[in-house]
Structure P
Amino acid sequence: MKLGYNTNGLAHHEPIQALNLLCEIGYQSVAITIDHAWLAPTSRHRDEQLEQIRDCLTTHQLRSVIESGARFLLDPHRKHHPTLVDPDNSLSRKRIDYLKYCIDTAVELGSDCVSLWSGQQLAGVDDQETLDTLGKNLKEILQYAEAKQIDIGFEPEPEMFIDTMQSFDRLLEWVDSPRLKLTLDIGHLFCMGELPIVDFIQRWKDRIVNIHIEDMLAGIHEHLMFGEGQIHFPPILLSLREIDYQGGLHVELSRHSHNAVLIARQSYDFLNKVIKELPPLTEN
């Protein structure tokens with residue numbers, strides 16, 4: 001596994017500045033959240049910025065994934081809208097086109113995957129209609145990903161329609177693809193009571209393409225600095241090593257940008273220490 005950091009926790013840093021900082025600390029991967037300052041589709045300087053970021057990733061030998069969860073990028077009035085479960089086709093089309101843009105960007109940067117989520121179920125829309133809408137729209141995204149040869153890391157997210165691994169399992173009955181993988185958020189599993197976490201890692205090991213990690217309290221969806229929540233991390237990191245997970249282990253602390261340098265360093269030191277202190281794997 002490669003320690004990484006999500007750029008949504010570096011909102012006050014210029015992109016190249018942020019990548020250099022992560023490299024200085026020791027991170028080997030970066031989860032690039034496409035946002036107003038990071039490769040925005042409407043930016044006049046997008047192509048120039050992409051070339052700079054690509055060169056920086058190459059120079060520092062940083063792996064990357066593309067994250068699509070910017071808060072007000074598509075709608076300045078509503079956070080995370082529109083989504084893949086919006087029954088208004090003209091609105092969900094904006095999300096589909098944006099995700100295709102994310103896929104194109106991942107190809108250009110040589111990223112491991114594009115991470116996405118379902119969106120919140122709308123009031124007055126029942127479960128079956130929401131599932132049908134999500135399935136239809138997700139199939140289009142997956143067809144595009146298959147053509148571009150990019151994996152999709154689907155992330156179950158608290159408060160969204162697909163909020164748990166159980167609901168993700170149900171989604172797979174409607175839509176599946178060799179490119180439909182899993183973004184597994186350790187804090188989300190703990191928050192939603194999907195325990196023990198190591199069991200979910202072992203069960204879904206063949207789908208996992210991206211990991212988000214942070215501390216959290218049971219039943220409260222708030223991303224916390226390590227040590228401020230209730231998660232016991234050594235068994236989790238040992239399990240990831242046991243399945244030979246080779247991707248990024250991305251710290252996701254999007255509300256900590258005001259203290260990003262200290263938080264990024266402390267997060268790296270915490271996780272690196274836990275990994276170094278893991279017992280050696282036993283041979284069968």
Structure Q
Amino acid sequence: MLEIRGLTRRFGDLVAVDDVSFTVPAGGLTGFVGGNGAGKTTTMRMAMGVLAHHAGEVRWQGRPVDAADRRRFGYMPEERGLYPKQPILEQLVYLARLRGLQPAAARGEIIELLERFGLGERTKEPLQKLSLGNQQRVQIVAALVPRPDMLILDEPFSGLDPLAIDAMTDLLRERAASGVPVVFSSHQLDLVDQLCDRLVVMARGRVVAEGTADELRAGAPLRYRIRLGADAGWVRELSGLQVVDVSGPEAVLDVLSDGAEQQLLGQAAARGPVHDFSRVVPRLSEIYREVTA
């Protein structure tokens with residue numbers, strides 16, 4: 001398990017990361033989300049030791065992380081760091097050797113991963129001949145070789161087409177299932193909602209929400225949608241409810257007091273047909289907007 005405890009980083013008078021704490025459990029996928037400038041990349045760089053922190057600590061398996069631990073981490077930075085003129089396989093093998101893998105073992109693992117990303121026939125080409133999306137796939141392979149104990153990925157899905165996203169999703173799930181803690185940042189909230197076991201939401205340098213998707217949804221208002229056979233404007237008169245929207249026969253309301261939804265349903269049924277009455281489960285994007293406002 002990776003633990004971030006009270007990390008703080010200043011750039012002059014700007015506090016870019018302000019007392020940030022969260023955990024990345026083993027065997028799960030943790031989504032790290034927030035707007036531009038929220039502090040995600042700075043936090044990841046401090047976790048990897050690329051950037052010094054002014055306060056706090058990073059812990060791995062219950063103790064302070066050290067350089068040897070970080071050599072066993074797979075890291076994909078926001079700025080891509082591969083060599084554009086060097087052949088793909090050659091440079092990936094070189095990077096794997098720097099991390100202690102023998103050339104033959106590195107070559108086999110790299111070729112397997114490149115084939116999974118549809119690049120098995122292009123191993124001898126220089127990186128710059130690939131499209132930006134394919135370059136992204138190569139950068140991901142560099143983070144996955146050799147099989148790391150921890151994965152820290154900054155926007156790994158950026159620029160990927162749907163097939164590559166599926167391949168990447170399968171790989172991350174496999175690594176997580178093998179016990180590897182995985183944390184990745186992304187602006188694709190629907191993908192994060194679908195893929196992640198836990199979420200960490202940052203805004204203005206601070207963690208503003210953390211937990212499973214269900215835990216974050218549990219903090220959202222109890223909301224219902226009702227669709228009637230006639231105009232629903234009368235729902236504005238009911239107590240214990242807050243109208244979110246009314247449009248003709250349909251209304252969306254937040255429940256403010258216990259039993260108010262049953263009162264709503266009872267009065268609606270007394271007035272005529274009720275075509276729909278259902279709980280509105282908020283999307284992650286809606287929760288995100290609420291906690292970062």
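Values in this text are rule-based calculations from the coordinates and carry no lab data. What you see is a predicted model, and the numbers here were worked out from it, not measured in a lab. Cβ atoms are built from the backbone, for glycine too; each structure is taken alone.
Among candidates P, Q, the computation of P(r) over Cα pairs in 10 Å bins from 0, in percent, for residues 54-125 alone that gave 16, 39, 27, 15, 2 used structure Q.
With distance in nm of label points 7 Å out along Cα→Cβ at positions 86 and 222 computed over the structures P, Q, the top value is the one for Q, the highest of the group. For the structures shown (P, Q), distance in nm of label points 7 Å out along Cα→Cβ at positions 22 and 230 is largest in Q.
One of P, Q was used to calculate Cα extents along the principal axes in Å, for residues 6-149 alone, giving 48, 31, 25; which? Only one of P, Q returns 48, 31, 25 for Cα extents along the principal axes in Å, for residues 6-149 alone, namely Q. Between structures P, Q, the greatest calculated value of volume of the Cα convex hull per residue in Å³ is seen in Q. By the measure FRET efficiency 1/(1 + (r/R0)^6) of positions 110 and 166 (r between Cβ atoms, R0 = 35 Å, to 0.05), tell me the structure among P, Q with the highest figure. Comparing P, Q, the top value of FRET efficiency 1/(1 + (r/R0)^6) of positions 110 and 166 (r between Cβ atoms, R0 = 35 Å, to 0.05) belongs to Q.
Using the calculated result -13000 for helix-only ellipticity at 222 nm (-39500 (n - 2.57) for each DSSP H run of 4 or more, over all residues; to 500), pick out the matching structure from P, Q. Working through the options, I get structure P.
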